[in-house]
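Structures for review follow.
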Structure P
Amino acid sequence: MQQKIVLIGGPSSGKTTIINALLKKGYGCMTEVSRAVIVKAKEEGITQLFLTDPLLFSNLLLEGREKQYQEAEALENKIIFFDRGIPDIHAYLNFVKTEYPSYFIDKSKAYKYTKIFHFPPWKEIYTTDSERYESFEESEVIDTYLTKAYLELGYTLIQVPFGSVMERTAFILNAISQE
């Protein structure tokens, strides 16, 4: 049976760096969808689509993450890592206090993951860029919404300790191999 492993946490907590390290090790990985959505919106003249129209942004993310999940199922890899999962979407909508249709929760319940690794906010590595505009303090608040969303869906979160890329990657791989 294929394991679908999700890396969650607020912005700039190290998820993508670890996804890239796992890719280099030959693991199947699904990269973050939101950056592609943000870049496409910017090309269309919308500086911050999530802030301008959070529901449209979230629907585009849902479409992309559903597609990734389905693509992962077609792969022969025994382990697939995801840079964020479907429940992240409604967690962010809760963060910005935007009402949303029930299908966001329904999809989060329909597409199940095997394990969730949580990357806590880490001030020493926190940076912003053209797609990541949140302050560190906002990242901490987002993190609480993310953990709440996954816990409410019945997931157990495995906290990834601070450390080097090699140490964090080894922690995740060791946690998976101990089953």
Structure Q
Amino acid sequence: MKLETERLILKPPVAEDMDAIVAVANDPWIAEMTLVPHPYLQRDALAWIARAKEDWEKQNHGGLAVFTRTGMAFVGAVGLRATEDPGVASAGYWFSPAVWGRGFATEALREILRFGFEVVGFNRIEARHVMENPASGRVMEKAGLRHATPQDLPARDGDGMVPGIVRHLTASEWRELQFSPA
């Protein structure tokens, strides 16, 4: 399984990707803005790789490692996970601070939304971001996630809640959107 965009390749992570995943995911800025644990260790990468493999085998969707088409550099992760609500998925992503502001997150999120709606057949896809990370909200808006609702989200350390935003898009709204390549 592999998805491709103009500049990116999205594929399920494998054990050979572990060192690159750890090197990028261990950046404290990623932990500050996401639910990714810090420090991010080899066992965390191996757990994510195993979970992604299982999800893809059982559900035909899950986590994807994101690489640049030029040079195959690992730059981040994106994925879909079905929620308890039938026909609804949650999208998530994180990217290396070295590539922030270059549109990679938007490009990858658009592709995972396309895949979720057009291939898997979800009726609605949502994504969340903490209030402290408005840049992630802008990525979601550029990707087409139209509706925003304030909602408390679990804190990264599992201790309490933090202010956040949940954004969503429906399959019919997705069909209405026309995107030019990023």
Structure R
Amino acid sequence: MDQRTCNESRVIKTSRVFPNDMNNHQTLFGGKLMSLIDDIASISAARHSRRMTVTASTDSVDFLQPITQEDSVCLESYVTYTGRTSMEVFVKVTAENLLTGDRKVAATAFLTFVALDDNGKPVAVPGVAPETDEEKYLHQTAPDRTRIRKERKQHSKDLAAFLTTKKPWE
């Protein structure tokens, strides 16, 4: 199958931070940022595969710096690595203080998406051809993240098999 560059799946979205986006610490609510991350990552996955996609996992969202109401929030996503039917998507979140121009990486995230055929079954996706140093680094380090992701998924399956679905009041 062919390969696509990270740039072909790149999506950039910048938004203001409004008062209704804030938590009780007067910083951007984490759930709001997570929603923005999943949204932009899904667009990158669809651009890379040119298929309908589903979120298979949110591997990590690391909140590194607070985002305040003085900031704009810029999300950049692209596919960094693929398996046969899955795609790892990296999201970098940059906060820019609109009054000073200071910029900082406020969060990073890795998500996995699966491409689907017209019947909703997983379908093969193109590989990734990284070009920049950042893209090459993320591509080269992806097999370790993939291994950890598979181990974590197995732990989750083991836990789910142990958990009960009984109602607590029964």
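Please treat every number below as a calculation from the coordinates, not as lab data. Since the structure is predicted, the reported quantities are computational estimates derived from the model, not experimental observations.
State the single structure among P, Q, R that was used to calculate relative contact order in percent (Cα under 8 Å, 6 or more apart), giving 19.
It was calculated from structure Q.
Kindly point out which one of P, Q, R the value 44, 36, 32 was derived from, the read-out being Cα extents along the principal axes in Å.
Structure of origin is P.
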